[in-house]
Structure 1
Amino acid sequence: MKVGLFVTNQQTLDTDMVSALDDQIAMVHAARDRGWNSLLTGQHYLNEGNNKQLQSVPFLARLAAEAGEMTIGLGILLLNLHNPVYTAETVATLDVIARGNFLFGVGLGYRDVEFDAFGVPKGERVKRFEEYLTLVQRLWTEESVSYEGASCRLDQVRMNIRPVQKPRPPIWMAANNEPAVKRAARMADAWLINPHATIETIRRQIGVYRAELKTSGKPARREMPLIKEVYCARNRAAALELAAPYLLAKYRDYATWGQDKVMPDNEDFTRSFDDLVKGRFILGSPDECYEQLKPYWEELGVNHIIIRTHWAGMPLSSALASMRLISDALLPALHKI
């Protein structure tokens, strides 16, 4: 089992972002020095509500200098918002910075404010996403590329900056609903399972994913990564006390953005925390967290868990306290799986 850290580049509006960056660097050091395997961060634009965030590409490039041997990755880049030449050259650059130890995570996105800002019309979002992902890979591997699209025209171009990894970095695709899960099976090296869904939803979608792999003639994937909200404390009551206010605020923001409306099973992130936590968040002592995580590898085949243990507004000391317990007691057990 590999274990990664999902670093929070999103903070409350009253946060000093220079200090917040220093906090995230401290978390990267804590993970690097205790043998965590990977480091990921995500992307949004035009944040709504009481938060703001650093952009993922420069943020991740800065953190790469602190990450040592950890794999770094975009988790995720909103692919259809960006010109594919920009994406291809930027990701190739990140792979060079990471010395070939990089993961390219992509996703469709769901917020109209972002699609509108980048001129991605309704009815074109999925088409553009699929075309851009294919085109980026062509730019990395082909000697001459021509393409005519709504926002990009290429006439026999050759991109000289190429990824270190051949033919390309691994592509992980985030997916919330069944059509997107099927797309991940067809077009990516791994489905990056989101932290928002309950285990019941993930259990059903794993079946959809594996069936689509078979239908598409694709082999079983070597990696099954999962992002998970995890907080470790001396016991469950302490974990709830320390993490619940920040987790609840995070999912209230998700509700404002409409994240729950693009998920299956009529999700509602405005529900009480007691309801929200069920089958979704991993909270408790290291032993309790281990038992809550066990079904993900025993039943579902997950072999790479990316842990988010810090949310906007949470003091660094609280996040580091959870990381210490994870490093001391949970990480060794997970690495034995």
Structure 2
Amino acid sequence: MAFEIVATGHYVPANRVTNDDLARTIDTSDEWIRSHTGIGSRHVAAENEASSDLAFQAALNALEQLSPGNPMEAAQTIDLVVVGTSSPDYYGFPSCACIVQDKLKLEKIGAFDVVAACSGFVYSLDAAAGMLRHGRKRALVIGTDVLTKITDWSDRGTCVLFGDAAGAAILDKTDAPEEGPGRRGIIRSILGSEGAGAQELMCERGGTRNPYKAGETLDKGIVLSMNGQAVYNFAVRAFTDTIQDLLDLEGLSVDDVKKIIPHQANMRIIRAAARRLKIPEDKFFMNIEKYANTSNATIPVALDEYARSGDLQRGDLIMTVGFGGGLTYAGNLMVW
């Protein structure tokens, strides 16, 4: 059996914020942001939009491919919902996946979140594939984040980096071979973590380590913080190692891979990794200029855009690579 992506979709909020828009409220400029990150704009969720709302719209966009004009009908074929997110609607529970399951009017199916920061969608694909081995036929896998609601907008080192979005993929268990000639679907995954670096990228307040105390006055809300240099060093190393390990484990060269779909965190990270591995930049599918870093959503949004571009053909070998808070890293190698 093989585990193949049969449909993709994505959604971004209507509100688009350019670098020039940000420069009106914080000490920055379009030139500084572009030169340091490669970002030109980002989409920001409305006050009444949460991660599950974006995830639901991305799911409908993917389901529309299976049943044009009636995505809710296609939804009834889903056996499992897995959502990668770092910014769920609610703390702890209910899961974002359960809210999406309800919005899709699904019953008696499993639904759960994966918390692996920006690697979450890659982790979720691998988790879903593993669960499809045991009786289930079709999984809806989503990466969604609304990081702008946990961003410190007075910190120009982080606030310029993030945007909001959701991406979805529908994963099927098929009769195609998973190994050998004609193999298809996900053929190899790497999942890794370096918890010693957990404090380099985190939301320090709000959990059981630093819970809210009655009567306490906070200078800032619950926002993410990042040690930029430490995360950069980790990301470049994890990025290059994951790509090389996936290739080595399958006895492949980068020339065998049609496209690499990376986590879109910072253009400098991808360029540094490309130089180390001597990979041309056009081997990577990039859309960070339009959307910024949407965390769990970057890979599925890019995958959907690439799938709809006409360049991705059945039988092409592609790779996903993610890295993020935790610290986590992950990659999938798959035949489209």
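Each value in this text was obtained by applying a stated rule to the coordinates, not by laboratory testing. What you see is a predicted model; the values in this text were computed from it and never measured. Cβ atoms are built from the backbone, for glycine too; each structure is taken alone.
The table below gives the values:
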item	result
Structures 1, 2, by mean count of other Cβ atoms within 10 Å over residues 227-234: label with the highest value	1
At a computed 17.2 (mean count of other Cβ atoms within 10 Å over residues 163-170), which of 1, 2	1
At a computed -13000 (helix-only ellipticity at 222 nm (-39500 (n - 2.57) for each DSSP H run of 4 or more, over all residues; to 500)), which of 1, 2	1
Highest-scoring label, criterion being mean count of other Cβ atoms within 10 Å over residues 123-130, among 1, 2	2
When relative contact order in percent (Cα under 8 Å, 6 or more apart) is computed for each of 1, 2, the largest belongs to	2
Top of 1, 2 by mean count of other Cβ atoms within 10 Å over residues 147-154, largest first	2
Entry that produces 5.8 once distance in nm of label points 7 Å out along Cα→Cβ at positions 155 and 203 is calculated, selected from 1, 2	1
Source structure (of 1, 2) for distance in nm of label points 7 Å out along Cα→Cβ at positions 11 and 83, computed value 1.0	2
Among 1, 2, which structure scores highest (criterion: Cα Rg over 2.2 N^0.38 Å, for residues 27-66 alone)	2
